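Down below are the structures I want you to see.
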Structure P
Amino acid sequence: MTARDKMLLGEFDYDLRPTPSFPLIDTRKERRDRWLLKRYGLPAMYWRGLLKGRA
């Protein structure tokens, strides 16, 4: 998290080089939609999907 409602996605390989999972999206730039995914999307997927064996 970089601000109250913004976040950036930092992904690195074992040699500590940046390796984005999504090549078309710049993951080094902070965005609000990533914060929304962390805040609302991931908990819903966890509690409603993973724990019930749907993932």
Structure Q
Amino acid sequence: MPRPIKTALSIIVLLVACAAYAYQDSIGQHGPKIAIMVLAPFMVIAMWIFPEVTRK
């Protein structure tokens, strides 16, 4: 995946995670809030570390 697409996708994922975190905080949910805080950065890091599968 090209670097600009990865960058844009990373920003989108982090923005959605911030919105979800704020929403979960506003309704008083503690467990899902922690899950979002842990999983969102993990997803972004995994996207940058692991290569895309190419088939020949």
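Read-outs: derived from the displayed coordinates by stated rules, not from any lab. Only a predicted model underlies this, so the values are computations on that prediction, with no experimental measurement involved.
Quick one: relative contact order in percent (Cα under 8 Å, 6 or more apart) came out at 40 when computed from one of P, Q, so which one is it? Computed on structure Q.
Work out the source of 35, 28, 19 here, i.e. which of P, Q gives that when Cα extents along the principal axes in Å is computed. Checking each candidate, the match is P.
-3000 is what came out when helix-only ellipticity at 222 nm (-39500 (n - 2.57) for each DSSP H run of 4 or more, over all residues; to 500) was calculated for one structure; which of P, Q is it? Matching structure: P.
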